[in-house]
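Structures follow.
Any read-out appearing in this document is the output of simple, stated calculations on the displayed coordinates, not a laboratory observation. None of the values given here were measured: they were computed from a predicted structure. Cβ atoms are built from the backbone, for glycine too; each structure is taken alone.
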Structure I
Amino acid sequence: MIIDFHTHLFPKNIRQNREKYFPGEPAFQLLYQSPKAKLARADNLIAIMDDQGVDKAVIFGFPWRNPSTFKYHNDYIIKAVERYPKRFIGFGCFDPFSEEALKETERCSEGGLKGIGELAFYQSGIDKAALEQLEPIMAVCQAKDLPVLIHTNEPIGHQYPGKTPNTLYQIYRMVGRFPKNKIILAHWGGGLFFFNLLKKEVKETLKNVYFDTAASPFLYDKAVYQIAKLTIGIDKILLGSDFPLLKPARYFKEVNNCGLDEDDIHRICGLNSQELLKIGKDI
């Protein structure tokens, strides 16, 4: 079973009127003000999945500040899962600083979504205020056994839209703050997995942390797969395409040509996600 753990879908009104949603949403405007920035709908993703051999995809929206917008978007994700129950696994997404974030976490869970994310702190990085906002959300997710996907990025290198001011220390402090939560760090966790080589503390801190590959072909040499295998372990790597930014085939090309064996590829491309999400083999 092949599972894409990181995809973004948008409802029709946002796709066709993106400029309407720019006011009060600086992160959305930054990422999507260019007409070249793609906004995909559910059947777009299904077509790509069918074409490229993907069985299931984790779908989510955007961490909107406006509660009415993130509720509207999460409703779209819920309906997409209802329409394609054998293909989609939905996550709830919103701005963690919203006063309604906790209620939305509960509502998304009650609506059948299986996780929370991709949560992001585009302006602040993952600072102390961000951790305080995450506290009640993570408590609910721990109690309901909902995995949480967090946007992270490498703190050095070239700049690009959506690159946050997070630091490796901030990311590490966050996962240490919530040791019992199942946390997925998007975009290879900014490279945090490398520090699993340290002899003390880190292995215990990262024991419930996973790393997705979203945007990897734009960010890392394909050798990152072998290095991550040696440092964090093959069972902690999740295929994530960041669709529609990239299609899964771009990742298949890399994982099939970076020296991994078939069992490793099987784990990255599906089995790890299947185990994390508790998806039966016959589903």
Structure II
Amino acid sequence: MVDINQEAIRYASSNPYSFTRIRLSDSQKEIRGRFHITEQPDPMIAVMLGDFIHNLRSALDYVVVACVPKQRRGKASFPILFQDIFAKDRNGEFVVNDAQLRENFETATEGLHPKAKAFIISLQPYRFGNLSHLISLGIISRLENADKHRQLITIGCGGKDCALSFTVRGFTEPIKYHRILDADAQFLNDDTVIPFILPPDFNRIHHPDGSLIQPSDMEMHLSTTAKILVKVTRIGGNQPPDNYLLDSFMDSALYEVREILKKLEFFVVSK
């Protein structure tokens, strides 16, 4: 994790992006620019991230193994489910028609203290409904599945904490106007077009000869911090891949696994 963070800092410090003006007619009273990533992160980050994910996933399995009697340790593991395999419909039939999944779950958790098993069930991604794709355990599982099937975890990049500022041709000092991007656009993907409509207060700013400042007289500048994204493959069906900020995901995943270990260590058996 330290190595990955150091590489992410090195990458951000190189400012691997450009921002170019898209020319429009002055009558549109609008300025546009295009954000473009000029350099991708080192692909070795994906290899290091795979190791990080594998260690987290293994820690969960190891603690469950330590919580069951010795004769069960060869089959115990920490299950992660995206479907409620035990839910039943009005007729008493299982909603998920997969007896093997239920058998696998029982095999993985057999021998656990009932409270430990209940705790593990409470953590399952499916219990969070539409937010299941945001749960760290689910992301860990999906990334681990990709990595163990010899598919490198995919990484990308974009800009975060973005701000716009403006200068005017012919003015020795920049206009004291600064605009932070809207909250919905706080992360910029590659090839994003950013429009900016001149606000009414620009009508009060004139050239020394008295003429109004036009959009063609202005330059829009963007400052941002390049961030690395983890691209998580879909769970199934037509769900598109999800993107997560690398540093935020690693922090939350490590924190969650640590908390799970703390609680399950109470149930570790000595024999």
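Taking 98 as the value of volume of the Cα convex hull per residue in Å³, for residues 165-260 alone derived from one of the structures shown (I, II), identify that structure. Before the final figure, lay out the partial values.
Working: I: 98; II: 162.
It was calculated from structure I.
For distance in nm of label points 7 Å out along Cα→Cβ at positions 77 and 117, which of the structures I, II scores highest?
Top value of distance in nm of label points 7 Å out along Cα→Cβ at positions 77 and 117 goes to structure II.
Identify which of structures I, II gives the largest calculated value of relative contact order in percent (Cα under 8 Å, 6 or more apart).
For this comparison of relative contact order in percent (Cα under 8 Å, 6 or more apart), the top structure is II.
To test your reading of the models, identify which of I, II gives 0.25 for FRET efficiency 1/(1 + (r/R0)^6) of positions 93 and 221 (r between Cβ atoms, R0 = 25 Å, to 0.05) when calculated.
I
From which structure (I, II) was Kirkwood radius over Cα pairs in Å, for residues 53-100 alone calculated, if the value obtained is 11.2?
I
Quick one: Cα Rg over 2.2 N^0.38 Å came out at 0.93 when computed from one of I, II, so which one is it?
That value comes from structure I.
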